[in-house]
Structure P
């Protein structure tokens, strides 16, 4: 994704992620599957990650994200906004509008980003 389109700063913080595929347009056989991975980069509003299989754009995911520095866990939902079918790298935008732990999420992420 073009960095100019990003709304939030990203960091390469180490995270473990368990991705549960809730819906996958055109790949319904993937629905319900859980895949462990790590983020390549992450921000308050989304992340980039590599998966073991291709995941179509507009797939809806449940993501359990664990920050390795604190073992703090967050359960978020998000959608695939872009993908690279060859490398299986996907960009996820989180659905934060009604997230009950939004303040805790922002606080956890603020620890990871350097202050300019």
Structure Q
């Protein structure tokens, strides 16, 4: 569901900053803080991505997905732009180009579960 359908109710709003932590794969054990207004691209394109996978990570697209922490409403959204998909825990594939609002503790992965992340309030 997109942001317009689900909205960002009080239980989903982040005030201040959040982090994503790698749970597996190349970013396993690493954490990145995200502040209000940030847009973070994840992929292999050195010129476009803040979280950069190595060139040999062929299951990861050049710009696989983007995270955006909306400064106005505190919503953290995830948008897939990949060939191999971005998935939520449980295997639900996100529709390409549509924002999905993430909640505290929600996990997602890129292409395979070997490229996992989890969202946390800082």
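Observations
- helix-only ellipticity at 222 nm (-39500 (n - 2.57) for each DSSP H run of 4 or more, over all residues; to 500) from the coordinates reads -500; which among P, Q: Q
- Largest in relative contact order in percent (Cα under 8 Å, 6 or more apart) among the labelled structures P, Q is structure Q.
- For distance in nm of label points 7 Å out along Cα→Cβ at positions 79 and 95 computed as 1.4, the structure of P, Q it came from: Q
- For 1.8 (distance in nm of label points 7 Å out along Cα→Cβ at positions 47 and 71, calculated) the corresponding structure among P, Q: P
All of the numbers you see were taken from the coordinates with simple rules; none came from a lab. Fair warning: this is a prediction, and the values are worked out from it, not measured in the lab. Cβ atoms are built from the backbone, for glycine too; each structure is taken alone.
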